[in-house]
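Engineer: Take a look at the structures listed below.
Every number in this text was worked out from the coordinates using simple rules, so none of it is lab data. As the structure is a computational prediction, the values presented were derived from the model and not from experiment. Cβ atoms are built from the backbone, for glycine too; each structure is taken alone.
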Structure I
Amino acid sequence: MSIEEKTNPNLISLIKELKDRAREKEAPIWRDVAERLERSSKHWAEVNLSSIERNVEEGDTIVVPGKVLGAGILKKEVTIGAFKASRSAEESIAEAGGELLNLRELAERRPEGSDIKIMG
């Protein structure tokens, strides 16, 4: 089995930034997310809105080291950080009053990684 080399410069820099942030802020959540993103993309998390609705509380902040998919209905106002999201997921999150951030934005807002749940 060969190791897949990442070629996306944005992904490479994101992984490095997350590892640096984990070291600087002593926030192991960012190292965990970076390590998950280093895996082959076919092993990345794909989380449906229905799963988010079932597993989080109103006002929670979650991180998805992969992609958020639009299957299901989201009624809770949550903040979600993800590498990617489908257009229908983006629309549903906004309709519910939530916020969708890329991982870099979420890491800047919550550098210590406190009160963040990982899904996927």
Structure II
Amino acid sequence: MAITLSLRRPFVADHFHDLPGFQEDRHGHNWEVEAAVELASEAGEPAFARALDTWVETVDYRLLNDLPALAGRNPTAELLAEQAFLHLKGAALEPRWVRIREKANYWALCRAEVAP
């Protein structure tokens, strides 16, 4: 039997948008990442928590535009959700979805594709 577990972590980061059609000055947010993964048992929770914490460490108190993984791209909530999702996959987990909340009323979700 598999279980789906979700965890949340807050982080603080600055960013700016400087690509044609989407430009904003540097500003910061109190972000939140929430991710759900499929686990074979609750014994997988520590590995999930470590992987999520590791990703948060890469963005917490950073200027997102300076991160190599985001080079040349506007660091949006959508892009961060995708990056966190890929990080969890790279940590040998089975993410179902990752949500990045940029502000109270703005969030983006990246989820696993469902087979037809």
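Engineer: Could you tell me which structure in I, II was used to calculate FRET efficiency 1/(1 + (r/R0)^6) of positions 46 and 70 (r between Cβ atoms, R0 = 30 Å, to 0.05) as 1.00?
Structural biologist: Here the read-out was taken from I.
Engineer: Out of I, II, which one gives -8000 for helix-only ellipticity at 222 nm (-39500 (n - 2.57) for each DSSP H run of 4 or more, over all residues; to 500) as computed from the coordinates?
Structural biologist: II
Engineer: Also: Determine which structure produced the value 0.70 for FRET efficiency 1/(1 + (r/R0)^6) of positions 38 and 94 (r between Cβ atoms, R0 = 35 Å, to 0.05), calculated from the coordinates; the candidates are I, II.
Structural biologist: The read-out comes from structure I.
Engineer: Looking at relative contact order in percent (Cα under 8 Å, 6 or more apart), point out which structure of I, II has the largest value.
Structural biologist: Largest one: structure II.
Engineer: Follow-up question, since we're still on this one. I, II: which one has mean count of other Cβ atoms within 10 Å over residues 22-29, as calculated, at 10.8?
Structural biologist: This value belongs to structure II.
Engineer: Separate question: One of I, II was used to compute semi-axes √(5λ) of the Cα gyration tensor in Å, and the result was 27, 14, 12. Which label is that?
Structural biologist: Label of the source structure: II.
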